[in-house]
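Laboratory data are not the source of any read-out in this text; all were calculated from the coordinates shown. Fair warning: this is a prediction, and the values are worked out from it, not measured in the lab. Cβ atoms are built from the backbone, for glycine too; each structure is taken alone.
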Structure 1
Amino acid sequence: MKIKAQNTFESVHQVVALIPSGKVTTYGAIANYLGLKGGARVVGYAMNAAPRGIPAHRVVNRLGELSGRKSFETPDMMQERLEKEGLVIVKDKIKDFKAHFWDPSVALG
């Protein structure tokens, strides 16, 4: 699937919108898929500017940690949303991270 967007942030948001419920991906995996210069950091900036409705809670760091939790309305919101989707979070980290990992390069080709 080819992402069609007018700018980098919009491209990131389009990829994030495709992450299935109960799955997560990383900033780096999104950057790799989109071929972004600046990599994971650029994806982080885009996530900070994500519009309402984008499932930003499904983007975590490369270790499966909820590194973006401070960007949500409450410090626990990211974890609560992931738990509603069936993921188990222990000490701010996704249990069985690899089993829940969604790779856009594989899923979207």
Structure 2
Amino acid sequence: MEIEYFCEPGTEGEWMETWKKACKDFIVNIIGIKEENLTFREHEKDELSHYSAGTYDIDYDYPSIGFSELCGIASRTDFDLKAHMEATREDMAYLDPYTNKKYIPYVIEPSL
């Protein structure tokens, strides 16, 4: 399961933090997994996909294998929408009705 959350370029850092907190809160407070069985792991630069501005994993301490990914949160920049625009020749720009600013949204992608 994944979510494609669109945001204005330049705000992706704050949205990344928001989604990291929301995912952790969901896992701990809704699902009920003990926080001591979780770790946040930021991907090293050599692990990042070419389009990623940053990726974090929430790793769970599985009884049989130890810590491994349970959830990932990636900042995918505008790669997805620009690739879609190139393939379809359809404009995917967003026009903010309040500021009249037009931009290609960046994507934050939480996934389980």
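Have a look at 1, 2 and say which one yields 2.1 for distance in nm of label points 7 Å out along Cα→Cβ at positions 45 and 69, as calculated. Computing distance in nm of label points 7 Å out along Cα→Cβ at positions 45 and 69 on every structure in 1, 2 gives 2.1 only for 2. Computing relative contact order in percent (Cα under 8 Å, 6 or more apart) gives 35 for which of 1, 2? Computed on structure 2. Quick check: 31, 16, 11 is what I get for semi-axes √(5λ) of the Cα gyration tensor in Å, calculated from one of 1, 2. Which structure matches? The read-out comes from structure 2. Quick check: 27, 26, 23, 16, 8 is what I get for P(r) over Cα pairs in 10 Å bins from 0, in percent, for residues 53-92 alone, calculated from one of 1, 2. Which structure matches? Structure of origin is 2. Structures compared: 1, 2; top value of mean projected area of the Cα convex hull in nm², for residues 37-76 alone, i.e. the largest, recorded for 1.
When helix-only ellipticity at 222 nm (-39500 (n - 2.57) for each DSSP H run of 4 or more, over all residues; to 500) is computed for each of 1, 2, which one produces -6500? Label of the originating structure: 2. Have a look at 1, 2 and say which one yields 0.7 for distance in nm of label points 7 Å out along Cα→Cβ at positions 29 and 101, as calculated. Source structure: 1.
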